[in-house]
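Colleague: Structures for review follow.
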Structure I
Amino acid sequence: MLESPIQASVKAIRQQGAFNADIALVLGSGLGNFVDSLTNTTRIPFANIPGFPISTVEGHSGELVHGFLDDIPVLVNSGRVHFYEGYSLEQVIYPIQILQALGAKTIILTNAAGSIRKAYAPGDLMLITRFINQTGRSVYGEAAEPENIFNTELSEQIVSIASQASIQLKTGSYAGLNGPSYETPAEIRFLRIKNADAVGMSTVHEGLAAFKLGLKVLGISCLTNYAAGILNQPLNHEEVIETGRRVRKNFARLLSALVKQLAR
């Protein structure tokens, strides 16, 4: 019997190490430093995994990492791919399918996003409570997407952890668009009408795919800039990366505390 693409990927990954964990993370633009807190790491470039899409965006290292936080095994996709890189929906969600095949039961999705609310400033962290899918594509095809994919228990835990650590954590809705260009002021006004609080070009389909596979899902955005039209200044990717660097210590501290609590 021929191997499926997922079986071939998993086989190649497991030739490099154990790569098994209940908890998995996907790290967005400029947020990959969480990996630095892990020990006994094994790293595989996406390019070395058969069938795995390769990240081409600055700030995404493009590695699958297995390591330990204290003695807790974790899987990390340090980087992701997007539609605007020329990838299909099947390719965008493929890394999530691989994490699930490697044993992940809980997934923490992170991203860099633009703030649609003036009260949500660059550098703030936002717990995602709802997706607004504006991409015209869905892992559910023509069927209705679930109203809420985010695990209530995980959400309550991260709010409590943030409070105890004196890390401000906003909550809000994340609108996913295709990119590659940043949104126009008119698009942002439209998204505000739809009650979106942040906007980006990733995460939506990863979250929906993970939920469909039966994983517990949590999403956190690092708000790295104001969206178009909020301030009278142009947007640029350098600002995204720089803000990610500025808040990454608190971000990594929050993720580490959550992973340790989940493993208890």
Structure II
Amino acid sequence: MKPLRWTEVIEAVMDANGGTASLEQLYQQAPQYRSPLPAGDWQKTLRGVLYREVRKGRYVKVGLGVYARQDHLQKSSYQQSAYAQAVSGVSPPDYLRQVGNVHSAIEGMLIEIGNYLGYLTYTPDQNRLFDGKRLGDLCRLQKVPEFTYQELVDTVSRCDVIWFSHSHRPFPKFVYEVEATTNFVNSMHKMYQLRDIDARFVLVAPEERRNEFTRHLTNEPFAECKSRYAFRSFEQVTEFYFICARYHELHDAFLNG
């Protein structure tokens, strides 16, 4: 039986995932539709076919490394997506003002940014949605690696978003907690349990809560390792995501346009 063409494989994976697919999903699920896989760097071949079909209009970018079938998209919802607004020049504050679920949007942007920067990403909020994309489908990891004692693995697995090193033995490098309204203390205590791990602890919240975060850092036990903690505002995360999206578009146009 003749193996499916790469365009057919891409289509099959997208159909199986509701019309959208991340690069990670394409890599993981392609073997279900094309076996045996060809020798060599078949992932590079798959990407080349995908990018060609994007330029032809068959597929549309709906995130950093996330694609959708053109006929699957609802034009109005796509235009409101973070990626589309970033590319169209909308400002981060204007985007945040019209987002329904800010917590899920920030988590989704952090996951896509982490993937784009080459980290292995994880969230326990697998079924939350970001622009119609399930967060668990965006992550490169479906479970936290057994990188150390089980107690610490369990603590990490309860944090909102984690970026792990892309290595044979992944370790957490950035641990994020998104706090829209709740008190910082519980999240900071959770992160404090991880102080023996070489990771950065990042609290993400509205800009007006920065001073509240700074006050907590003067208290024990956080003061003893305050250099490990950082604050990033919702606006900073959104601006970084928008810059990544615009760079991604420019990069693709320059090299492949």
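Colleague: Which one of I, II has Cα extents along the principal axes in Å, for residues 141-244 alone, as calculated from the coordinates, equal to 39, 36, 21?
Modeller: Numbers: I: 43, 40, 24; II: 39, 36, 21.
Computing Cα extents along the principal axes in Å, for residues 141-244 alone on every structure in I, II gives 39, 36, 21 only for II.
Colleague: A value of -13000 was computed for helix-only ellipticity at 222 nm (-39500 (n - 2.57) for each DSSP H run of 4 or more, over all residues; to 500); which of I, II is the source structure?
Modeller: Details: I: -9500; II: -13000.
So the calculation was done on II.
Colleague: I've got another one for you. Given 28, 14, 12 as the derived value for semi-axes √(5λ) of the Cα gyration tensor in Å, for residues 61-164 alone, which of the supplied structures I, II does it correspond to?
Modeller: Details: I: 23, 22, 16; II: 28, 14, 12.
It must be structure II, since only it matches.
Colleague: State the single structure among I, II that was used to calculate Kirkwood radius over Cα pairs in Å, giving 19.5.
Modeller: Working: I: 18.4; II: 19.5.
The value was obtained from structure II.
Colleague: By the measure FRET efficiency 1/(1 + (r/R0)^6) of positions 53 and 117 (r between Cβ atoms, R0 = 35 Å, to 0.05), tell me the structure among I, II with the highest figure. Please list the in-between numbers first.
Modeller: Details: I: 0.60; II: 0.90.
Comparing I, II, the top value of FRET efficiency 1/(1 + (r/R0)^6) of positions 53 and 117 (r between Cβ atoms, R0 = 35 Å, to 0.05) belongs to II.
Colleague: Assign the value 16, calculated as relative contact order in percent (Cα under 8 Å, 6 or more apart), to the correct structure from I, II.
Modeller: Values: I: 25; II: 16.
Traced to structure II.
Colleague: Tell me which structure, out of I, II, gives 4.3 once distance in nm of label points 7 Å out along Cα→Cβ at positions 37 and 205 is calculated.
Modeller: Derived from the structure labelled II.
Computed from the coordinates by the stated procedures, all read-outs in this text should not be read as laboratory data. What you see is a predicted model; the values in this text were computed from it and never measured. Cβ atoms are built from the backbone, for glycine too; each structure is taken alone.
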